[in-house]
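Input: structures, listed below.
Each reported figure results from applying straightforward, stated rules to the coordinates on display, with no laboratory input. Note that this is a predicted model, so its numbers are computed, not measured. Cβ atoms are built from the backbone, for glycine too; each structure is taken alone.
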Structure 1
Amino acid sequence: MTKKKDFKFIDLFAGIGGFHIAMHENGGQCVFASEIDKFARLTYEHNFKKISPEIFEKGNFNEDITDENLDYKNIPDFDVLCAGFPCQPFSHPGLKKGFDDTRGILFFNNLEIVKAKKEVYKRIA
């Protein structure tokens, strides 16, 4: 049984796809994903190539969200941004460097993507 896709989402810092599973099971369609870890990328593609082939076929499975060549305005339109950005800089088991850890500032990439898309949406409206 195929579910109707009620909304589109992007999956940042995707890992092996926990958000993807939850969103897909609730009617979401993934239109873009990003994961830097080589082994997590392999697992993600294995897990989702059949249910979300378009992100792989259209080049919307990004490796590095901080890549200077990635124009956030060109990320496909989405309704929900899912992001499991690295928690080590903020967690007790980590060194708790917060924003002083390069992984800690990755949170701001989420904001930049929303800002870029907001500007695109303004021009369309």
Structure 2
Amino acid sequence: MNQDILLFFDKHPEALPLYEALEERILAELRDVKIKVQKTQITFSNKRNFAFVSFLPVRKAGERPDIFIVVTFGLSYRKESPRIDAATEPYPNRWTHHMLISRTEEIDDEMMGWIEEAAVFSAGKR
């Protein structure tokens, strides 16, 4: 495990297994992925950033589980799903989606399909 990743989870060590499960699937299922650890997020990229892990408060404090990560990804359209906590359109036809993940079982084929779609979308941007 990368030391920077361990430091990122220093205040949330119980959430590290969620991140590890996500990272394992992304690296196994997508090609040429780079990981960059920043102060407030971990970024997955190919040519461009396509997925992010953070502790963004996408739900009110009373509605958040004790252990969670937020997975963010971008698509050219708004994905409608009860699993998505928030979606915004910061630029025309560029939708940012946030999902709160509290169990490794939530890192499933549906979510990975969205992340793969985000990777393809990201790689095709100019």
Structure 3
Amino acid sequence: MLTASETDELKRRLEADLSRLVANAHAAIGFTMDRDRDRIGRDSMDESTEEELYSTQLRLHDRENFLIAKIQDALKRLQAGEVDECEECSEPIGFKRLMARPVTTLCFECKTAREQVEADEAAE
């Protein structure tokens, strides 16, 4: 079980991460709105490079949107007092692990076991 100071520190971390990602999402809206396809003096290589950069940027924003949802879920679990409970074995996740990966829902042992199963399945 997390102490009050650990809970506060984790909450500050999650809220800071959420704030940063939301700011990035607002910037992404501006990025997608600022697409001038009729720029003079561009050749096909310029357009191809711009399209690749645009595609990469959109993928990054999609990943950040996914992370926003995970952070919001972690904040709900924190408020409910469940953020330190592994979803598989119900054992404590631990403050150090939560600070390293604040959105985690698995303790180290369960995460390691899950990764081993995934590695075994990939090897087959």
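Out of 1, 2, 3, which structure matches 123 when volume of the Cα convex hull per residue in Å³ is calculated?
Working: 1: 123; 2: 109; 3: 132.
The correct label is 1.
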Ranking 1, 2, 3 by Cα Rg over 2.2 N^0.38 Å, for residues 27-74 alone, the structure that comes out highest: 3
Winner on distance in nm of label points 7 Å out along Cα→Cβ at positions 43 and 67 once structures 1, 2, 3 are ranked, highest first: 3
